[in-house]
Structures are given as structure tokens and as C-alpha cells.
1. So Rg and Dmax of the Cα atoms in Å, computed for just one structure, reads 23.2, 76; which one of P, Q is that?
2. Assign the value 1.9, calculated as distance in nm of label points 7 Å out along Cα→Cβ at positions 218 and 282, to the correct structure from P, Q.
3. Tell me which of P, Q gives 3.7 when you compute distance in nm of label points 7 Å out along Cα→Cβ at positions 130 and 322.
4. Of the structures labelled P, Q, one was used to calculate helix-only ellipticity at 222 nm (-39500 (n - 2.57) for each DSSP H run of 4 or more, over all residues; to 500), giving -10500. Name it.
5. For relative contact order in percent (Cα under 8 Å, 6 or more apart), which structure out of P, Q has the highest calculated value?
Structure P
Amino acid sequence: MRSPFCTSSLVSQSLLILLHWFVCETWIYFQQITDSHAIFALRLVALLLSLSFIAASLLAWRTFAWPVRLFYTISAAWLGAFSYFVLASCFLWIAYAVALLAEHVEKAILADVVFGLAFLAAVVAVINANLVRVPRITLNLPGLPESWRGRTTALVSDTHLGHVHNLRFMRAIVRKLNQLRLDVVFITGDLYDGTAAPLDLLAEPWKELSAPHGAYFVTGNHEEFTDRRKYLDAVTRSGVHVLNNTKIEIEGLQLIGVHYREANDQESFRAIIQSAAIDPARASILLTHAPHHLHVSEAAGISLQLSGHTHGGQFAPFTWITRRIYGVYVHGLNRFGKMFVFTTWGTGTWGPPLRLGTNPQIVLIQFE
């Protein structure tokens, strides 16, 4: 019996071949290429590019070798840029159809302009994805212990350590956190990408974190692809505290962490939250990967839920799709009843290392 993973890979690969054919034939038509050797070369390149990302992904699940990391990074960047070339091709046919109704149009010039803009958008998105921002928000949580007033925490999520973002990236993030002089750091999952990787090595920079109350972690969906214990063990060995579906108190502040697998199931999530015995008269913070089942958190008396997962869609046009799924909770600070909800765009990227319409971020939260 064919596995679901195999089936999804075949479907994805078939779609990529079809879309590459569409873009290639659009370019050939609008550039009015007639030389048979040039056409054959373009079609062959399009076919090879269409196969690159699935092939790189399959290799990435098996090895962390540098040639595979390089291959995966290039193919992932191409996949992101290619999405803009698909949009450019669609726009070309629409623009050409409209232009034909008005007057003669130079197809090659039109193609150069539209594909040039698509390429520029991809370049800007790649550059933007590597510029981590540090937005700041202030919160006044009811029942916050006096000792926490004026303190600052950082929210880090979705670093996706693996073939694109790895040790150098993690070192830079921890170095930035230390410069910010934080009291505590919260990590809401997808620290790892889930592919083959030296887990201890990638988590090692956390040993250098200088926050007095340390860092706290819950899993994201990418740590749940396989046995999550290997990720939890690596994180623990780096000095980060793992919140295993439980509540702790840090100088009177209630901190609850629920892993993605349990949080994604409403009944399991409710049972864990209820067993935490949260005191609604005192401030509480919930760390959970995705902004799901907000009504469960709010009903339990949670003051603030911190999440990631959405990436804000990462780059347009996927930003619009993700907003339709999550609504206002796709990003930023919002209210759900009496509860504050903050969803970060994330610190790294998943798949294509592009961001357009979103920014990679470390979020500073200061308690008033």
C-alpha cells in the first residue's frame, strides 16, 4: 500500500511539473523563440528545476551533508521565486488578452517587464527573510506579580533549524537575545525543521543564553513529525527548560506549556489546561505552538497566549491565504474575550527562504 507521504510527494511533483511547463511555454511564446535547440534546452531546464525541490527534500530527510544543505537551500529559494514566475505568467496572459482588445502589443517587451518584476520581488523577499527584526510590545496583565512589572521577555518561534537555517543562524539569534538583556525567553515550537540534523549541535548556542530565568520550550508540529523525544532531549541538554504539558510558577507568574500534538486535539488540550489548575486571579502565560482552540484557553482563565506557526503566510500571495484561515490571530497582539493572544511571524522560514509582506522577528514583551 502506498504511504500518504509517497502519495503527497507524487501529487506535489506532478503539480510542479505542470506549473513549470506552463511557465516555460509562456516564456517561449512571449519571447517568440522558434529555434528548436533553444526550445529543447528551455524545456529540459524547466523539467530539471521542477524535480529539484522534491528530490532535495527527500535527501534532506536522510542526511545533513553540506552538498545536500546547499542543494536544498538553492532548490527551496528557486521554489519561492518560481511562485512569482507562475503569477507573472498568469498576469501575462490576462494582460495580453486585454491589450489585444485595444491595440498591438510587443509580447517580448511585456514578458521582460512582467518577469523582471517577478524576479525583483523574489530577490527582495530573499533579502528580507534574512533581516531579523525586534518589535516591542508592552502588556499590562491583570494580577501580574509586582516583581514582574518592568521585566522583559522575548518570544522566539519557528526558527526551523535544519538545512537552510543552522548553527550560524542559531548563534546569531542567541547573541541578539543576550544583547537585549532579557529576564526570560519563551520558545513556542518548530525550533527544528524536522529533517536530518545534528540536534545537539544546533541547540548548543542556547547554553550561552544569559537570561536570569532561562528559556522555556514547547514543541511545534515539525518536532512531531517523528519521535519528539529526541528533540526534547537535545533541547534539555542545551539548558532550555521543556514544559511537558504542565504548569510551573516563576516568582508568582503562572507559566503553562502544551506541546503541539496535545494542543492540536481540543479534548486533550482542554484536559491539560484544566489539570493545570490555573488561578484566574493571578497572571498566567500559555505557550503553545499554534493559535488554535482559543476558546479553551480563555475559558480556563489564561491571561496571555503566545504562539507562532502561521508565519503570516511568509510571502505574498500566501499571506492572504493564511489570513483567511486565522483571521486577526494570524499575527500580532489581539484579544479573545478576556485573554490576550500574541502570534509571532516567526524567526526563521520554512521551505522557501523568502519573506514578503512579513518579517522574521524576535518579539520583546515588556510587562507594565
Structure Q
Amino acid sequence: MNRPAVDFRRPPTVDPFEVDHLDDAELDELPFGVVCMDAGGTILRYNLAEARIARLDRHSVIGRTFFGEVAPCTAVPEFKGRFDELVEGRTEPLLRFDFLFDFKFGAQEVEIEMLRAAGTERFYILVHRKKFHPAREGLEPGFPAPLQSELDESDHSAKVVRDDHQQRVVHAPYALFSSLLRTCQRVAPETWSIFCREWGVQWGRRLSVELETRSLESEEMALTDRPMQEVTEMLTAELATQGWGQLEVDLSDAAVGLFRLHLRESTVATAARALDGRACHLLAGMLSAVFTHLAERRLHVEELRCRAQGHDHCELVVVGATRREKIEQLAKEGASFHEVIDALARSR
């Protein structure tokens, strides 16, 4: 299946020197690793992509030394030597070079961008993964980066649950969402949908990084380099595995600048059967973040029909962010997908 006639993507436009102006949420939208340090190498910021691909929790690395505790393989002239020169002002403000990161779970070929944030004592390392390899043998003890369990030894005694990628997880029944929705409706009846959407956006950013990492690890390809069919299959499989429901992506109308999603057996909608209105704001936020990541520009997902309203399944639409207000109003009015297409065509 080829990409649609209207491509929702655009080339990345991240200027390395602009990274310092991004807040933590914006750093988490970046598909590559970002580490911010002071002149002594103490970690100040650590984005979501780096945390996932290095298999480390942010709370475990913030405040630690990058070269000594978190990434000891970088304490060599080829890496730390360049960092020291940058700190001392003896080199160009932006350095680019290739390097091999050694982790106990594997090695990673990377391209490094190293720079000083203008007018500050903050230094950034941008890590672009190129290839993944098995762990190298014969390395000196302490040379590969430590595992999460070695940085936070309280995990075992505290019974912390982690998945195969060392990410902390919680297993909860879907009834959790019934409780969440009832609480939100009682405490914030006018704004609970906004809260749920924003919560979903945070989850969606993590899901995007998860999918991106798996693609890089398995095929050494970014998601945007894959055919759209493969990407949507990865997304739908992961959502089903996590228990969110069965997602179907319909790109047949993408030529007019939008496309449709069908969500069957939505966990959230099932938990909100008695709700008077659309319920899947959390999932809409999650999918907004994922499709924004894939398109490399802001996209918005809005639910038009919800199983909580008595429909057979949930129906959502994906549009460019500039159409957000229009699509939100149409959804409130109960417009169908084809009515949305007609309304958007008339508003051009």
C-alpha cells in the first residue's frame, strides 16, 4: 500500500541551537535522544527518546554524571575530550561525529551533535541512532553503560515491576477508567475532556518513542521511512496488545486532507457506557501525538462517534491542526464523517 496522494509529512526542522528553548514536553516529542549537562557533566535534562533507547528512567539519571555514572563508555578522548574542548571554548560551537555506545544489553552506532546553548553554561548532546548490535564481548568491567537495576538498586526490594525494556509498568483492570471518568465528571464537569486528552497526549508521545525504537532496533529504519501500511500495522498491533481496542486506519479519503479511524472494543468507551456523550478523549489525545510524530507536523484527532453513545464502534477523524477548532465544533454538532468532509470543503 502506497502513501496517499496528500502526504501528511514534512521534513524535520529542528535546529540544534533551538533545542535549549524547548520545554520538557517538546523535548519528548523529538525522535532522537537529548541529554543536557552542565560544564562538569552533571545531567540536567534527559528526554523521553534517550530514556527509552538507553533503557533508563529519567529520575535515575538526572543529577548524575554522564561520563562517570550513566555512560562510562564516553569517558574517552573521542567523546569527553571533545566535550572538554567545547566547555573551554577551544573548538567550534557545534561538533558532529560518529561514536559507538556500549550498553550491557547491546551496542549502538550513533551520530552525535554536541553544542553549547548560546549564552549559557548548558551543553547538549543530541544522539541520532544509526545501527544496533549485540553486546560486545571482552569489554573492561564498568565500561558499558549500567542497567536500570544497577542505577536504582531499590527496585528489587521495593517490588518494582518492569517490562523487557526496563520500563516501569503498572497492571490495572479497565475498571480504573470507569473510576477516572466518574471522578473527572464530578470534580471538573466542564473540563474533564481536556484533562483526558492532555493525559492521552503524554501517553501517545511515549507510544511514539516505543514504536520508533522498535523500528530502529528491528530494521534500522525510522518510522517515516517505512510504508504507511507497515506503520499502521505496528500501531494497531501495539494498541491491541496494550488492550486499548482494535484500531482500523482508513486512508481512502486522505487526498482531501483528512482520514478516518475506526476503533472497536474501546476500553475507555466500554468503561463509560452510561456516559452521555463522547468518551474517548484520552485515546484521541494519544493518537494525536502518534500521528503528529509520524507526520512531523501537528495533527489533530477528534472523535465523531463513540460506542459509549450506543454506536457499534468509535469513529475518529485525523486532520491538520489548523482545522482543529472547525472539527471540534462539527463533532459537538454530531456531524458524520461525510458531513465533515463536505463542511471542510466548503470552508476552504
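Read-outs: derived from the displayed coordinates by stated rules, not from any lab. Bear in mind the structure is a predicted one, so any value in this text is a computation, not a measurement. Cβ atoms are built from the backbone, for glycine too; each structure is taken alone.
1. P
2. The read-out comes from structure P.
3. Derived from Q, not from the others.
4. Q
5. Looking at the calculated values, the largest one is P.
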